[in-house]
1. For relative contact order in percent (Cα under 8 Å, 6 or more apart), find whichever of I, II, III sits highest and give me its label.
2. Please state which of the structures I, II, III yields 1.7 when distance in nm of label points 7 Å out along Cα→Cβ at positions 134 and 286 is computed from it.
3. Give the label, chosen from I, II, III, of the structure having the highest value of distance in nm of label points 7 Å out along Cα→Cβ at positions 102 and 166.
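Quick note: the coordinates plus some simple rules give every number you see, no bench work behind them. Just so it is clear, the structure is predicted and the values come from calculations on it, not from any experiment. Cβ atoms are built from the backbone, for glycine too; each structure is taken alone.
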Structure I
Amino acid sequence: MALDPVDIRAKKILITGPTGQVAEPVVAAWAGVAEVYALARFSKPEDRARMEALGAKCIQADLAQTDGLAGVPDDFDYVVNFAVVKSGDFEYDLAANAEGVGRLMMHCRKVKAFLHMSSTAVYEYAGHQALAENAPLGDNHRVMFPTYSISKIAAETVCRFVAHQFGIPTTIARLSVPYGDNGGWPWYHLLMMEQGMPIELHPEGPNEYHLLHVDDYLEKLPRLLAAATPEVTTLNFGGSQKTSIEEWCAYMTELTGLEPVFKENPKAFGSLSIDTTRMHELIGPTQVDWREGVRRMVEKLSPQLLK
C-alpha cells in the first residue's frame, strides 16, 4: 500500500535548483499552496524575476561556498534539493553537488523531511537488466558529462552521512528521464528529427528508459517526502512503463511524419532500465501513459509539426 502524501499546504518549503527543467514546474505548482523559497545562484536576473512571478521568495546562494548559506532561514518544514552543477570542473562540481548537499542538510536539519533528487546516472551500465537500488554504481555519464555520475554518487554518500549523524528524515530519489509540456529528452530528439541531425544510439538496442511525466512527479513528490526516514530511503524514480528512444522517436514519426536518423555509437548512453518494485511499494505506480505524454508535449511545444 503506497504511502499517503504529506500535506504541503501552508508549509515553509525550500526548493534548490528551482530554475531547472524539473524543478520549475514544482515551484509553479506549489508556490500558490505553500510558502515556497527558491534558492539558486541567480546569475541571470531574468531567472529571479521568473521565480518571483511564480510566487516564490528568492534566496541567492552558492552551495559550493563554505559560507554560502549565511543568513538563510533554517526553519523550513521541507527541503527539496534539485540543485546540480555540471561545469566539468571536478573540484567545483564536487564542492557544489556533494559538499553542497551536506551544508544544506546541516543548515536545515530541523526539517520534517529532506528530499534529495539523485539520478539513475549513478548506476554502472548493465545492458537491458532492470536495475534495483542495490545494483552496482558506476561512472555512467562520463562521455557527455565528465563529472556528473561521480558527483551524484558523492552527493548521495554525503547525504546519507549527514542524515545519519543528525537524524534527518531523508529520501534519495534516483530520477530516470523527466519530460512534459516544458520539454525533456524526447523534445530534443524531435528538434533533431526536424533538423535532420543524427541521433546517437548505443549499439545494444533498444535503448530503454522510464520516461517520467511532470504530472506524475508532481503527484509523487509529497509521497517521496512521506517516505523519508533517518535511516534514508533510497528508491528509483521513473515512469512505471519502460520504453526506448527508438519507440518514442517512432511515435513522434507517427505524429509528425518526421523520420529520425539514427547513428550507432558505442560511447552513447546505453539503456538505463530500472526495477520499479520499491517505488511502487512506497509511492505507487505512475499514471501518464508515455504516448499520451509525448503527444501532449508535441501539441504544446511544436503544434505546427503535427500531421
Structure II
Amino acid sequence: MPAQPPSPTVRTSALGANSSAATGAVTGANTPAPVGIFDSGLGGLSVLRAVRAELPDEAILYVADSLYAPYGERDDDFIADRTLAIGEWLVKEGAKALVVACNTATAQSIALVREKLPIPLVGVEPGVKPAALQSKTRVAGVLATQVTLRSARFQGLLERYAADCQFLCQPGHGLVQAVERCDVGSAELRALLRDYLEPMLDAGADTLVLGCTHYPFLDAAIRDIVGDRLALIDTSVAIARQLGRVLDQHGLRAATQGAGSAPPRFYSTDDGAHQRQLAASLLHIDASVERVPIPSRRTAAPDSQAA
C-alpha cells in the first residue's frame, strides 16, 4: 500500500489557459520539415496522439528525456538546462516548430527556450480555464507535479482568473513513474490514485484537471475509481489545434501529401524500451526508438545522472 499522499492545497480560480505559443523567425510555405515534440519521458505521447489526429500530414520527431525523468523531482535550473539542450538538438535535426509537451518543462523553462530558439514554440498548461468554465459545483481538482503546482506560471493562472471556483491542487507523486514503467492499471497504482481522488470527491469536486501529459494514459484507471462523478480535462486536443494555428501563422503547415502517414521518429536519452512498449500498446504505433546522447551544461557526460 503506498504511503499516504500529501494533503491537497486549495486555491480559487475561474479561468485559465491550456496552451501557449511563441513567435519565431522561421518562415516558408508548405515545408516538409518535421515538428519536434519533447517531453521528460513518455507523457508527451498523449500530445503526439492528438497532433497526429489533428494534423495528419505533419512529420513528427519525438524526444523523451527518459534518462533524467521525472522532471517533477528536479530543480528549476536542471529542467531549463535539459529543455534548452533538447530544443537545440531538435533544431539541428531540422524541426520547424517545437511542442514542449511537458507541463513541468513549460512551467519552468519555456520563456527561456523561446528566447534562445529560432523556431516557434507551443507549450502546455493545466486546463484551469476549461475546468472552471465546466464545473457546476464550483469545485475542481488538479493533479499535477509538485514543480508545476509551485511554479509562478501555474500560480499566475489561478490568480489571473481567480473568482468563484475552488481548486484542490494535489501533487501526483508516483504517477509519472508508473506511466514511465508502462503501469497504467496495477493494484498499487489504483490505490495511489484512490488516495488522491477520494478527498476531491468528498470535497464536492465534479471536474478533474489532468495537469501532466502523462496522466491521460491513466484515464481508464481514474474512471474505474470516480465513474462519471468527475469530468476529466485533458488539453491534448487544444494543444494540437494551437500547433496548427502557429504553423499557419508562420507558413509552416505541411502540404497535403501524406507526410504524416509514416510513423513518427522516436528518440530517447535512455534505452527506449518502455517508450516503444507504450507507443505500441496505447497508440498502436510499432516503431523503433533510437537512443541519442544529448549532453547539456548540467549533464556534460551523456550518461551522467547529475541532478
Structure III
Amino acid sequence: MHQVTAKHWILLAGLAMVWGASFMFMSVALRGVGPLVMAASRISLGALALLIVLALMGRRLPSWRGENGPTIWAFALAMALFSNAIPFFLLGWGQQVVASGFAGVCMAVVPLLILPLAHVFVPGERMSLRRLTGFVMGTLGVIVLIGPAAFASTGADLELLAKLACVAAAACYSVGSICTRLCPEVDRIALSAAVLSLASIVLVPVALAVEGWPESIDHTTLLALLYLGVLPTGVAQVVLVIVNREAGPVFFSLVNYQVPLWSVFFGSVFLLEPLPPSLLLGLALILSGVALSQLGRLRKLFSGR
C-alpha cells in the first residue's frame, strides 16, 4: 500500500476545492466561448504557465534521449489523451445535451472504475470488500447530493449518445489515472508541462475546426479563462501527478467525491444558489465512504505511525 501522509490529504482537499470552484468560472467563460474553445484555452494556458515555471526554474521537458525518455513521452501522451483531451471533448459535447447533474454523477463513478484497474496494474493497490463498500457509499452520496434531476430526460436528440459520452469520459479519467501512476520516475513539473503541451496540440485544432475562434472575448471571459488555465488546469496537473504517484491512484480518486461538495458550497455562497435538501445525507454518505475506504490509512495518520 502506498504511504499516505498529512501532506497528501491536504493536497487532495486543496485540489478538490480548486476544481469545485472551477464550475463557477466555467459558467462565466461559457457566456463568451464554446465548450471546446474553453477546454482548449484552459489547457493551452495551463501548459504555457508550466512551461514558464520550468524555464524560470532552469528545468526542461523530459529528454527523449534520457533514461526511459521514449517511455516517459508515451505515458505523457496517454495522460494527455485520457486525462485531458478526450474527456474534455466528450464532456464538452455531452453536457450540451444531458441533464446538468449527469456528468457529476459520472465523475463520482471514476473511483469505482479505478479500483479494479489499480488492483490489476498497480502493485500494492489491492481491492478489498471494505474499500469497495466505502467507494460505493461515496458514489451514492454524490448521487443523493445531486438528486434525481441528474437522471431526468431532456428529450433532446442524441441524448443517449451524449450520456454514453459522459460515461466514456469517466472511463478515460480512470485510465489516465493509472497511466499517471505507471509512468517512470521523472520531474513532476516537467511531466505535467509535457502532458498539457501534448493535450493542447491535440485539442486546439479540434476546437478551432468545430467551433472556430470567437470574434471577440470580453474581459470577464478572459479572466475566467486565465483562472481556469492557471489553477484548475496548470497547478492542478502538478498536484494531480504528485498525489497520484506518491499516494496511488485509488487514494487520488477520492477527489471525485469532494468536488461536488465544494461546487455546491461555492454556488451557494457566491452565486446564491439554494442548498439542496439532500445536502446533509449526501455529505454523511460521502464522508462515511471516504473514512471506510481509507480506515487503515486514517488510523496510521492520527496515531502518528
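1. Values: I: 20; II: 30; III: 40.
Greatest value across I, II, III: structure III.
2. Working: I: 2.6; II: 3.4; III: 1.7.
The read-out was computed on structure III.
3. Details: I: 1.2; II: 3.5; III: 0.5.
Ranking I, II, III on distance in nm of label points 7 Å out along Cα→Cβ at positions 102 and 166, first place is II.
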